[in-house]
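Alright, structures below, take your time with them.
Since every read-out is calculated from the coordinates, none of them should be taken as a lab result. Quick caveat: nothing in here was measured; it's all calculated off a predicted structure.
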Structure P
């Protein structure tokens, strides 16, 4: 029963897709806090499948 209440990554992406202002705000927060990691280990960020989908979705929005 607990599993039925869990949100999946796809659920979160769909929610953000329908709430564009929140999506862009989340992108700004991620960019702020992931700047260092992106500069020293971009391969790690590139390996995050759902983050890459999120970024692509943000590009479509803006």
Structure Q
């Protein structure tokens, strides 16, 4: 089976995504904890939810549940 450039690039992107995932999650969790500690702001929560959704979408692109 021959591996295409597109498959190689997809694997490179997946590897980069996985490498940065822990830091991205850590940042989002800290922001959520700050909201919990300082009080819930609806606009900040909407932005936080959107960022989690983008992260989940990206994970889905790479076949990660």
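Structure summary
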{"read-out": "With log10 I(q)/I(0) by the Debye sum over Cα atoms at q = 0.15, 0.16, 0.23 Å⁻¹ derived as -0.58, -0.63, -0.97, matching label from P, Q", "value": "Q"}
{"read-out": "Structure from which -25500 was derived, helix-only ellipticity at 222 nm (-39500 (n - 2.57) for each DSSP H run of 4 or more, over all residues; to 500), options P, Q", "value": "P"}
